[in-house]
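Visitor: Each in structure tokens, the structures are laid out below.
What follows draws every value from the coordinates through simple rules; no lab data is involved. Bear in mind the structure is a predicted one, so any value in this text is a computation, not a measurement. Cβ atoms are built from the backbone, for glycine too; each structure is taken alone.
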Structure 1
Amino acid sequence: MASKKSKPVALPLNPERIIDIDVSTEMRGSFLEYAYSVIYSRALPDARDGLKPVQRRILYQMNEMGLRPEKGHVKSARVVGEVMGRLHPHGDGAIYDALVRMAQPFSLRLGLIDGQGNFGSLDDGPAAMRYTECKLAPAALGLTASIDEDVVDFKTNYDGREVEPEVLPAAFPNLLVNGATGIAVGMATNMPPHNLGEVVAALLALIEDPDIKPKELMKIIPGPDLPSGGKVLVGDGVKEAYLTGRGAFRMRATVQLENVKAKKQGLVITELPFNVGAEKVIERMKDLIESKKLQGISRVIDLTDGEKGLRLVIEIKNGHEPQKVLDDLYRLTPMEESFAINNVALVEGRPQTLSLKELLEVYLEHRIDVVKRRSKFRLEKATDRLHLVEGLLLAIVDIDKVIKIIRASDDVAEAKQALMKGFKLSDTQTTYILEMPLRRLTKTSKIELQTEQKQLLEAINELKSILGSTKKLRKSVADELAAVAKHFATPRRSMLVSESGKVISEAAKSLEDLALV
């Protein structure tokens with residue numbers, strides 16, 4: 001007998017779990033949340049420390065791990081794992097990409113991470129994170145300095161179990177020095193690197209005269225200074241960018257005319273535009289030569305090596321004018337590229353397009369606040385320590401009496417009350433004396449305590465004078481900026497050239513024999 005098939009049972013619907021929504025409203029709300037997350041949590045740098053959240057988390061976590069310049073390198077995978085597990089809610093790929101960029105000398109004007117291993121080139125990607133090692137570069141210590149002295153606010157991480165800084169103290173203007181690039185939803189940022197010495201000089205001028213005109217600042221910072229060197233053609237585009245936050249400029253390769261063989265001239269490329277690799281240029285040349293769009297070149301030789309750096313030799317055919325060939329190379333190959341400046345950064349949590357002066361002002365305001373908060377923190381610490389030192393000075397005058405009181409007391413509370421009454425000590429001073437081991441108390445030198453007392457009084461007076469005078473506070477900021485520039489500033493790498501070909505600012509190396517502009 002065939003078994004009867006069981007009938008499906010209709011489950012009652014729960015009307016409380018079915019919600020009618022308008023699709024367009026839901027899409028609009030979800031998209032806005034996504035856009036907000038990309039803008040504020042991923043793509044745009046903060047105008048104060050010039051870092052995106054992932055970069056800030058990497059540097060902060062490496063500082064917490066003690067990966068200082070004088071220490072050894074550790075696996076990049078270890079750093080990525082710590083950052084992802086503690087602070088960054090996104091994938092390891094995004095973290096490693098950000099770490100690699102901060103370690104590449106051709107990406108940042110002032111490196112923040114000291115990398116060991118294959119961190120890639122402009123033509124090839126880096127090795128996997130398990131093969132490379134890293135630690136903080138000396139300049140990165142300036143970004144994280146005094147972070148444990150209540151100089152910045154902290155917030156909880158993505159799961160509420162850890163804390164992370166909202167911004168780093170930033171002892172130098174990282175955003176202008178290293179630039180930034182990022183694509184958000186409906187907006188993007190693209191900022192070129194600048195010379196640290198020039199930027200600090202502009203900040204010192206701004207501290208001296210807060211009403212300084214933008215044109216005066218542009219005399220101090222005449223143009224970008226790219227990690228790759230090369231030539232920057234400064235014109236109305238750069239001026240417009242410095243005045244409004246938007247503009248453009250052209251970058252050119254550094255080329256010299258040399259006799260590469262007997263009776264044969266050649267163009268020697270020693271520097272390329274920012275973010276342009278040699279292989280890209282060579283490949284483009286070969287395509288143009290094969291298609292007959294580029295005439296006068298017999299061959300291209302790549303003599304680049306790790307010691308001498310970039311050196312591309314372009315042999316010119318006899319009977320062709322080198323200047324004409326060079327003009328064609330600028331026009332047809334990546335030997336000349338444009339850089340569109342778009343100074344978009346977060347200011348008080350909101351994206352803004354900033355002029356040169358506004359970028360300097362936002363950073364300077366942040367740095368003044370950092371120094372002010374640090375001074376308050378140190379003043380409180382010094383005051384507390386002075387109070388304890390004064391208590392010790394009172395106690396060691398008659399150390400035998402202190403020991404006698406402690407031995408005669410039945411418990412800590414009784415000893416505490418007797419010491420407070422006998423030596424006119426405060427509760428804090430008495431607690432400190434009672435918690436100190438007896439061997440330390442008996443060996444404490446009065447002269448050492450008096451010396452420390454004098455030093456503390458001097459430090460307290462100095463900190464009070466800084467906090468009590470806006471002029472002294474600004475001078476303290478200026479002195480620290482000058483010290484950073486003295487330690488980390490390097491000569492200009494990019495040569496600034498006007499649209500007419502006039503050299504505005506030369507690069508550090510000698511360009512006396514430069515035949516072509």
Structure 2
Amino acid sequence: MDSELLHQLLIRSAHTNPDALALRDEAGDLSYSELLEEACRLAKWLLDCGLDRGEPVAILMERRREQAVAIFASSLAGGSFVVLSPQHKPRQLQHILSHCGARFLLVQPSFHGRVLGFKGHSLLLDSLLPPCRPIAVDEAGTLCWCAIRSSFEPELPSLATTLHGDDLGTIIYTSGSTGLAKGVLIPQRNLVRGAEIVGGYLNLRAEDRLLGVLSFAFDYGLNQLTSAVHAGASLVLHDYFLARDLVPLLREEAITGFAGLRPIWLAMFQGRFAVSQSQDDPPNFPALRYVTNTGGTIPSPVLKAMRRYFPAAEIYLMYGLTEAFRSTYLPPLELPQRPTSIGKAIPGVEVLVIDDKGQEVGPGEEGELIHAGELVARGYLDDDEATSRVFRPDPRPAHQGMVVYSGDVVRRDEEGFLYFVSRRDELIKAAGHRVSPTEIEEAALRCCAATQAVAFAREAEEGHNLEIVLILEAEGETVDLRALRNALRDELPSYMLPGSIRLEARLPRTATGKIDRAALRR
């Protein structure tokens with residue numbers, strides 16, 4: 001069997017240490033042998049129903065053991081998988097199910113009402129292990145897994161075809177500028193290599209216990225699962241209400257690795273519900289050895305708070321995009337000298353910085369970040385125009401293969417470390433200057449107690465000049481707008497000052513938790 005297949009990671013770990021804890025959630029634990037057995041049972045059901053090679057299996061569940069079983073079962077059966085976010089509304093779910101042509105849906109019973117119009121093979125996947133409560137199903141023939149599970153043996157299924165690393169592993173849907181998500185085609189090989197590469201520089205090992213709070217519909221959340229399985233480590237799945245709720249869990253579960261996104265860190269260290277950072281009561285996390293961030297840069301005050309709060313943990317700052325997974329990371333030893341850097345290319349990939357003519361730029365110059373080498377996806381599902389715009393031939397004459405044009409403007413310093421500037425399509429042209437909205441947002445967050453800031457340009461009401469709009473996420477009484485305006489005058493040149501500042505209790509977000517800038521502009 002090909003060693004570049006997702007389910008091979010699980011088979012290897014289950015054979016190496018079958019009794020080791022693979023997954024824990026509020027409902028209980030699964031060892032590696034149990035995870036493999038349950039995935040095999042479910043894979044046999046998929047095959048019995050006629051799953052074709054590479055065919056997508058849609059998965060709609062919360063972050064739980066059953067979701068991981070469904071992911072590996074899809075690969076064991078020779079198919080691919082599409083993880084749907086519980087945050088998706090029925091219209092979004094309908095679009096994704098229709099767009100990927102899914103004939104199979106594995107759904108948590110509490111979400112079944114959102115997909116009642118699904119016409120394919122629908123399976124309610126609730127409790128994995130008996131006893132489980134009976135579940136009423138609809139008249140469309142939806143099956144309940146606990147009622148049929150015993151009919152399927154836990155042995156490895158005999159695949160009708162032999163998969164290869166180039167076969168489709170998953171389709172990850174990302175937000176599109178039109179409001180309809182695009183499906184990124186990720187081959188099996190990329191899933192496995194991503195697990196190997198990230199697990200390698202994080203030095204993951206079997207004794208690690210990782211805290212899983214990121215959605216498997218998000219590329220790094222999925223990678224945290226695959227990296228843990230590759231290392232034979234334990235993944236503790238948790239749905240939290242407030243970011244500070246995670247603090248006792250880090251101690252109780254002896255967590256060694258904690259991966260978060262910018263919104264988690266902002267909520268944890270800023271705002272009304274931030275964790276206590278009293279010097280008289282310093283935090284203590286004896287098992288925690290690393291913390292990672294991705295999905296956006298962290299404001300300097302928050303990064304300083306993270307370093308104070310997790311003094312013994314190594315902090316890895318990472319950058320990536322779904323179309324190429326991970327691109328760069330900053331080794332922890334470099335963090336004190338260059339806290340605003342996104343680092344250098346991860347092992348196995350190349351990153352270029354090019355100008356509008358396709359030429360690589362020198363140190364200090366700005367250009368678009370291009371991802372080359374391993375982990376480049378196959379393009380977008382049924383969207384040739386978008387694929388040709390983002391996935392292009394390598395611009396270097398002596399190189400072949402496809403690269404990903406990220407749309408992110410970066411610069412490289414003399415030592416080769418990269419710094420994010422802005423999104424290419426978000427740059428503001430103000431008074432003849434190219435303005436990065438990120439710079440305005442970071443200044444605003446330094447000057448007030450807001451937890452999020454978004455800046456963009458619109459035509460001013462009194463004329464054709466552009467007006468910079470700054471929208472803050474904060475409780476109204478926590479931000480003095482007059483004081484903020486005065487502080488920004490000390491922080492920013494006049495052409496970067498926002499003409500309009502607005503407060504919102506909560507900014508709109510995409511299904512993966514990122515700020516929905518398109519919705520804000522509308």
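Visitor: Work out which structure the value 39, 26, 24 belongs to, where semi-axes √(5λ) of the Cα gyration tensor in Å was derived from one of 1, 2. Write out the running numbers ahead of the final one.
Guide: On the way: 1: 55, 37, 23; 2: 39, 26, 24.
Structure of origin is 2.
Visitor: Figure out for me which of the structures 1, 2 the number 3.0 belongs to, where distance in nm of label points 7 Å out along Cα→Cβ at positions 98 and 458 was derived from the coordinates. Present the calculation step by step, with values, prior to reporting the outcome.
Guide: Details: 1: 4.3; 2: 3.0.
Going through each structure in turn, the value belongs to 2.
Visitor: Starting from the value 0.70: which structure in 1, 2 was FRET efficiency 1/(1 + (r/R0)^6) of positions 82 and 242 (r between Cβ atoms, R0 = 35 Å, to 0.05) calculated from?
Guide: Of the options listed, only 2 reproduces it.
Visitor: Out of 1, 2, which one gives 2.3 for distance in nm of label points 7 Å out along Cα→Cβ at positions 122 and 194 as computed from the coordinates? Intermediate results must be reported in sequence, preceding the final value.
Guide: Numbers: 1: 2.3; 2: 2.9.
Comparing all candidates, it corresponds to 1.
Visitor: Can you rank 1, 2 by FRET efficiency 1/(1 + (r/R0)^6) of positions 234 and 354 (r between Cβ atoms, R0 = 30 Å, to 0.05) and just name the one with the largest value?
Guide: 1
Visitor: With distance in nm of label points 7 Å out along Cα→Cβ at positions 58 and 386 as the yardstick, tell me which of 1, 2 scores highest.
Guide: Once distance in nm of label points 7 Å out along Cα→Cβ at positions 58 and 386 is tallied for 1, 2, the winner is 1.
Visitor: Given that helix-only ellipticity at 222 nm (-39500 (n - 2.57) for each DSSP H run of 4 or more, over all residues; to 500), derived from a single structure, equals -14500, which label among 1, 2 identifies that structure?
Guide: Label of the originating structure: 1.
Visitor: Another question, if that's okay. Assign the value 16, calculated as relative contact order in percent (Cα under 8 Å, 6 or more apart), to the correct structure from 1, 2. Write out the running numbers ahead of the final one.
Guide: Values: 1: 16; 2: 10.
Only one of 1, 2 returns 16 for relative contact order in percent (Cα under 8 Å, 6 or more apart), namely 1.
Visitor: Upon calculation of FRET efficiency 1/(1 + (r/R0)^6) of positions 330 and 474 (r between Cβ atoms, R0 = 35 Å, to 0.05) from the atomic coordinates, which of the structures 1, 2 produces 0.15? All intermediate terms of the calculation are to be shown ahead of the outcome.
Guide: On the way: 1: 0.15; 2: 0.75.
Answer for the origin of the read-out: 1.
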